[in-house]
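**Student:** Before anything else, here is the set of structures, which you'll find just below.
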Structure I
Amino acid sequence: MKILIVLTYYLPHTSGLTIYAERLAKALVSRGHTVTVLTSQFEKLLAENEILDGVNIVRVPVLFRISKGVIMPKFGYLATKLALEHDVIQLHLPQFDAAGVALRGRLFRKPTIITYHCDLRMPSGFIAWTANKAVLLMNELAALFAHRIVTYTRDYAENSAYLKRYTRKLRVALPPVELPEATATVVENFRLEHNPANHWPVIGMAARFATEKGVEVLLNAMPKVLEEFPNALVQFAGPYKNIIGEEVYFERLSTKIQAYEKSGNWKFVGVLKPEQMSAYYPNLDVLVIPSLNSTEAFGLVQIEAMMNGIPCVASDLPGVRQPIKMHQMGIIIPIGDSEALADALIKILRDPTRFRYNYEAIKQKYLPEIVAEEYEKLFASISEDLSHS
């Protein structure tokens, strides 16, 4: 099967959406399919065409940006060409260009599946507001044209104004999650590089430094945590400098962060490759996901942490609360509640064994090959429906 995957940002951009798309694309290739990713050339130094891990990547030049969105005049032509050349189409939403691609799928009778990752919320301002409305409209049209919509959990779907309108098309599938194995030496070398003073406990946060991630919730919880554990260290993994649309947010929190950096209680470890993430998690004592709104729909990093035996504290958001509910490895807190976050961290750190689970069993539920097989079944069922229509 020739599969076309379409999303606005792909590697080397790092987000839960791009990680999901990459894992699924590679799993589909490993199962014998031909996979092409159509995405934006969001940095001019990126190649317009290249093959990574067997996945053919086609990047469309960007003329200009509107907030986090990109305008790509050549996109329509390439979308038409590739849609005709492929057997099926998978779209990752939110995405401004999804409606046009889904329409092509409908017109060309190509089975088309949307994977809906989260709701979209742009930064404040009239231009961002206008862009947000435009993307929401395109998402609605994409849903009308697509044959199926995949979401991570029933919990998120039941609480999403967007997804509730398309229950007939909705299917639930857990996301693909995997990490390479890290040896004890690699794990120790990571500690020596990023925590040479052997601070304890180590609190992890793995995310883009973005408004919806709730970094300030963790920052405001730190004084109470440090009263109990004065040697605690936060290790923030992920991009944090010059994040498109988040510069003001970073600047607003930078003074407080710098104070914790100076005291040795905060460290940015940067963007980590998968093999580095495998060493990152075993060096943690707990992971936090203090997200603030429905732009977060699950939190793949929770599963990555749990696979390494690390408990989590997560916001009581639809979808985001599900990993802890399903696997009993952590505490759910009210959204934006720094006091509750501090209390949850202290509770876990005082008795971490209470939050352990059979994390080998967790790994099996999220294997990319299992997720890829679910998509194969969906494409096959759509193809069968189209052949009888």
Structure II
Amino acid sequence: MAGIVARRVRDVFRIEGGAEAGYGKVVEAFQANFDDHGEVGAAFSLYVDGSKVVDVWAGTADVREGVRWSEDTLQLVFSTTKGATAACAHVPAQRGELDVDAPVATYWPEFAQAGKESVTVRQLLCHKAGLPVVDRRVSLDEALGWEPVIRALEVQEPVWEPGTAHGYHALTYGWLVGEVVRRISGRSLGRFFAKEIAEPLGLELWIGLPKEEQRRCARLIPFERPTSGPAAKAYEMFFGPETLTGRALNLGTAFSLDETWNEPKVRAAEIPAANGVTNAQSLARFYASLIGEVDGVRILSKEQMAAARETQTSGPDRVLYAETTFGLGFMTTGPFSPYGGPQCFGHAGAGGSLGFADPQNGFAFGYVMNRMQANLSGDPRTIGLTRAVYDCIGEPDLAPAPPSVAPAPLVP
């Protein structure tokens, strides 16, 4: 890439990497995240028509140790992982091995209990299955072990009649979709993704991080929850451990401690809804492979991708207190996911990470960071970068508007 001169940020560190000519506004927007939005460490990458045109990084990867963010840094990206998990379902669907309108029990017979006999794979993918929580108490070690959660979901009664409403399956989504893929392929979701998607594309994106890669991870800086006054009371009312939302976000109390997601054993497990570890370049490259060829590799056909990004849900989300729109596993453009163009699809993660693609304009977007902010919907960091991208490609009318409402809740 043609080099963009590295710019000093707050006289402490520099933006590294570069951008092709014509994408300077994107680098400026990335710098603005540090200057104006409290960014600590982050990276951004953009692919256009299958080629990388922006790849920049800056800041501090570990504030405790004073480690700078480098090209080698990896980041846990919470629910941005769901896009990778969705793609794992669409690969066997494309091959004719999975019918998304078939009952889940076709592939996972033990699932047909407690009123779930007719729940379809489609309903799992678009958060209509009514299974956002697990009623029985699950410890962290059980959650990291896969089978205990699967057994619990098999006997779980739906919270609402499947198919009649939608609500964000913040953590259960990964086990539900992952078990269907495992039953079809004989491989865990993480191993399936590694072989079928990451390896052909040369991605540094793992669902289940190998031991030898742990040293490269940036340390997450947790969201600062209110602890007193009206704000704390409101937070407890909506997101407390006994609420549907609080239970969905933390699998009861299994993931309730702020530092849990910094533990190596959590990154090493397979939690396909929430613990993907990657960098911005691989995230953008992954999405680029869903809408076209990247170095001769395309993961999903145009027809399969069109089905995957067709909006299946709209209206109030029973878990998130907001209007959400989902395709088959991917978020689609809407109030909660302001990506820009009407054909856009992708997924954001807790704290601000985001991967998405715009097939109409041929670009794929990847952003990762370590300072978590409560701005999943309308995050000014990704809004600014998205607007800069559309300005550079000459489609400013598609750029999302700046946030005009209070930030959405922090969710995995």
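**Student:** When relative contact order in percent (Cα under 8 Å, 6 or more apart) is calculated, the result is 21; to which of the structures I, II does this value belong?
**Tutor:** Structure of origin is II.
**Student:** Here distance in nm of label points 7 Å out along Cα→Cβ at positions 69 and 381 has been calculated and equals 0.6, so which of I, II was it run on?
**Tutor:** II
**Student:** When P(r) over Cα pairs in 10 Å bins from 0, in percent, for residues 101-220 alone is computed for each of I, II, which one produces 10, 25, 28, 19, 14, 3, 0?
**Tutor:** Only one of I, II returns 10, 25, 28, 19, 14, 3, 0 for P(r) over Cα pairs in 10 Å bins from 0, in percent, for residues 101-220 alone, namely I.
**Student:** Here's another thing I want to ask about it. If helix-only ellipticity at 222 nm (-39500 (n - 2.57) for each DSSP H run of 4 or more, over all residues; to 500) is calculated from each of I, II, which structure is the one that comes out at -13000?
**Tutor:** Here the read-out was taken from I.
**Student:** Tell me which of I, II gives 2.3 when you compute distance in nm of label points 7 Å out along Cα→Cβ at positions 85 and 325.
**Tutor:** II
**Student:** Sticking with this one: Among the shown structures I, II, from which was the value 0.35 of FRET efficiency 1/(1 + (r/R0)^6) of positions 141 and 261 (r between Cβ atoms, R0 = 41 Å, to 0.05) calculated?
**Tutor:** Only one of I, II returns 0.35 for FRET efficiency 1/(1 + (r/R0)^6) of positions 141 and 261 (r between Cβ atoms, R0 = 41 Å, to 0.05), namely I.
**Student:** Ranked on mean count of other Cβ atoms within 10 Å over residues 309-316, which label among I, II comes first with the largest value?
**Tutor:** I
**Student:** Looking at structures I, II, which one was FRET efficiency 1/(1 + (r/R0)^6) of positions 173 and 349 (r between Cβ atoms, R0 = 35 Å, to 0.05) calculated from, given that it came out as 0.55?
**Tutor:** The structure behind it is I.
**Student:** For structures I, II, which has the highest computed value of Cα Rg over 2.2 N^0.38 Å?
**Tutor:** By Cα Rg over 2.2 N^0.38 Å, the leading structure of I, II is I.
**Student:** If you work out mean count of other Cβ atoms within 10 Å over residues 45-52 for I, II, which one comes out largest?
**Tutor:** Greatest value across I, II: structure II.
No value in this document is a laboratory result; all are computed from the given coordinates. A quick note: this is a predicted structure, and the numbers were derived from the prediction, not measured. Cβ atoms are built from the backbone, for glycine too; each structure is taken alone.
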